Structure 1
Amino acid sequence: MTDIPKLDKDVEKTEHITASAPSTTPTKMTVEGGYAPWRFSGKIELEYSLVPGSSKILVRTLRYFLGASYPPEYSKFSIELSGVSPLEVLPRDINTWKSWGSEDETTSRTFTVFFIFQAISGGPSATDRKVITLPI
């Protein structure tokens, strides 16, 4: 196993991303996050679209990728939509795309993607948060 830089406490970072405005035709995007000192990275491929005849936005996950030189002790990727349960996956397989067919609808034009990594059992975690805003 690779030497793991030690953390004394959890670390978090947040990035704000403005995506293209939704339409009734699905728009595909890939959201990326990670924690470089531990050499963990994550990608979520998703699509979003307006639900025809409503103000709701459908968010659908397509697949995810956990990049690492060794499996983390714990990892979780999630998408939090306002007013509904998060879409979550606990990736274990590394360096390969895996299917993730999950979806939900929201009226909010902002949703948050979390990439959470823990290198050693009981140790601190690193969270990379991406706040996605869809303009009107």
Structure 2
Amino acid sequence: MVLDASAIVDLLLDVPTAAAIQQRMRGNELHAPAHFDAEVLSALGRLHRDGHLSSSDVSTRLTLVERLPIQRHELPSLLTGAWDRRGNLRLVDALYVELAERLEAQILTTDERLAATVTRAEVPANGRTGQ
């Protein structure tokens, strides 16, 4: 299973779909492209700047991210495939899709736009898969 940063951020924020995200992750081998951590950091930083999380809250959540048993995959081998998908995806999302295709795996995401575009995407809140 490939984890999209949106799903992990929602899990870290304990939103109503967090239990479904956690349940879906359980028992699966977890993968993400290497930029995953930067996307999570960026999202948490935005929430801090907007006053939704304290500095301590962000630090605690970053420690949790560091401990997640996720295999991070280097980006160079994913770049060309991601570029080929530029027509209907943001390039950072295309990296997740390229990795999922290579692994023949689902993408766990809470990004409705990504899920609507990609057949391998799964939104745990509603159990819906893409396209």
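Every number here is computed from the coordinates shown, using simple stated rules; none is lab data. Remember, it's a predicted structure, so these values are computed and weren't measured experimentally. Cβ atoms are built from the backbone, for glycine too; each structure is taken alone.
For the read-out Cα extents along the principal axes in Å, a value of 39, 30, 26 was computed from one structure; give its label from 1, 2. Could the numbers behind the result be given before it?
Values: 1: 53, 27, 23; 2: 39, 30, 26.
The read-out comes from structure 2.
13.5 is what came out when mean count of other Cβ atoms within 10 Å over residues 71-78 was calculated for one structure; which of 1, 2 is it?
On the way: 1: 18.6; 2: 13.5.
Label of the originating structure: 2.
Matching task: 0 is the computed value of helix-only ellipticity at 222 nm (-39500 (n - 2.57) for each DSSP H run of 4 or more, over all residues; to 500). Pick the structure from 1, 2. Mind showing how you got there, number by number?
Values: 1: 0; 2: -15000.
Checking each candidate, the match is 1.
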